[in-house]
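I've put the structures underneath this note.
Computed from the coordinates by the stated procedures, all read-outs in this text should not be read as laboratory data. Computed from a predicted structure; not experimentally measured. Cβ atoms are built from the backbone, for glycine too; each structure is taken alone.
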Structure P
Amino acid sequence: MPRWFNALAWILNEWIWRWLLLSPLNLQRRAWKLAPVRELWPALLGERTIIATEPTLAPLAAPLRPMPRLVQTGAIFLPEASDVSAETERFLASGSPPVFIGFGSMGDRNPRRTAERLLEAVRLAGVRALVSRGWAGLHFERAPEGVLFIGPEPHGKLFPRVAAVMHHGGSGTTHVAMKSGVPQIVMPHLLDQYYWAHHVRRIGIGLELRERFSLDARAIAAAFRRCLDDGALREAAKRQAEATRLDGLDRAVEIVESSVGEA
């Protein structure tokens, strides 16, 4: 989109949310004997805003950097209590590292047809694959040899053990894949997923495939092969993993506690 459209979208966003929320917010403030507010977003964001993203992946835009109220902590990686399932463990142990394919909470107009296209890409690329059924319910009546359809798995424990991660570009999945040090293939569906796909490609740790429902199997297979064969891409993903901040949760807690203390 052109830059003027982006600016206009932010203005429209402000108007829409003011219309929806400003009156209820001030009604509650009056009940608490607080002065009304005129601007919605500064009131919602508060005195200090935590930007929980990796600075080397998504640095703050230049106009935002001087603002002391914005603090970029790095991504928040929560501990994962569960282990990789026994079925997935057996599959991982039975051959070379597979590619992971999963689109999380994204829907699909025809999950069986999408699964067929992905399986054909896996066959053409000559790779093994873990395919997460996800909310879309990706499925095939009988998975071919070297392919396993799986349910939810702890990404932080699984991703370091695969050859590449194909995903929808959610912020959490992007950051965990980055921390795992493997190349990513981002196939965005909507909203900020295009933003994350852009930055993954920009810093050279993965590929961006935008035509979610129209890409043929050959294009997907080529992306798989590049993630496995391109040494520079794989090395860049490893270097980025080493540079990723892992203390985002601790820094966020410190900021919250200091803010409470100041109040």
Structure Q
Amino acid sequence: MIIRVLVVDDEPLARVGIISRLSACSDMQVVAECSTGEEARALITQMSPDLIFIDVEMPGISGLDLLKELPREQARCIVFLTAHEEYALDAFNVEALDYLLKPIDDTRFEACIERARRMFALHRQEANFERLYGLLASPDKEDTRHTIKRFPVRRGNEFTFVQAGDVDWIEGLGDYAGLHVGGRTHLIREPLASLEARLDAAQFVRIHRSTIVQVERIARVDPSANRDAVLTLRDGTSLRVSRTYRSHLDELLRRS
């Protein structure tokens, strides 16, 4: 993989030093250099570099301020250059990959490059897993209902499957969902709303904006204050039923 690099520093000799060191790295390609934060902002938008070396203190907008205003996807890998060690904490507070003190030590520079390589290797691995998950999680074309029969879950560097019938309940966690299976929790990257649309409505029921349960796992439902309820699963797990979903749950339980 070729890593595309932007070098930003108001000192020409500092830029030359970085570019010279990068020339010895066959996987590093310097796509542009500039001397101000304003120029850097335009180049980042135009070229979308993978790795950015940027001076902290520059005329006009500083490197720190520029990073703070950039969208996260445009500033995934930032290395700050500075002559002042006290900026190190600020650099990490804005999630920079690393910082290099001037004058730059060759060993320290090599360690920084290796760190960047590891980060990009992890990003590639995650991207590959996301693509594989998309293929495994897509509905079977022969299943006209498009309901989920099994969930692909990641274990280390491998995927395995959890059968839908083995899931006790599902918890919404932002862009992810937690599958609770016999005391274990498996994380999958799919929002709860999207997941609900692909579940068998006769098998799973939503009881809260962040909770879906398997109907067969329900032991009892006890009313509580404010028209809410407390649902207890067979394993003793207690979950809140919000009034928004209470009537649908009651109807489903009556039918079953």
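Have a look at P, Q and say which one yields -13500 for helix-only ellipticity at 222 nm (-39500 (n - 2.57) for each DSSP H run of 4 or more, over all residues; to 500), as calculated. The value was obtained from structure P.
17.2 is what came out when mean count of other Cβ atoms within 10 Å over residues 38-45 was calculated for one structure; which of P, Q is it? Here the read-out was taken from Q.
The value 6, 25, 30, 21, 13, 5, 1 for P(r) over Cα pairs in 10 Å bins from 0, in percent was derived from one model only; which of P, Q is it? Please report the intermediate quantities before stating the final value.
Values: P: 6, 25, 30, 21, 13, 5, 1; Q: 6, 24, 20, 14, 17, 14, 5, 0.
Working through the options, I get structure P.
Structures P, Q were shown, and distance in nm of label points 7 Å out along Cα→Cβ at positions 6 and 54 at 2.2 was computed from P.
When distance in nm of label points 7 Å out along Cα→Cβ at positions 62 and 246 is worked out for each of P, Q, structure Q gives the greatest result. Structures P, Q were shown, and relative contact order in percent (Cα under 8 Å, 6 or more apart) at 18 was computed from P.
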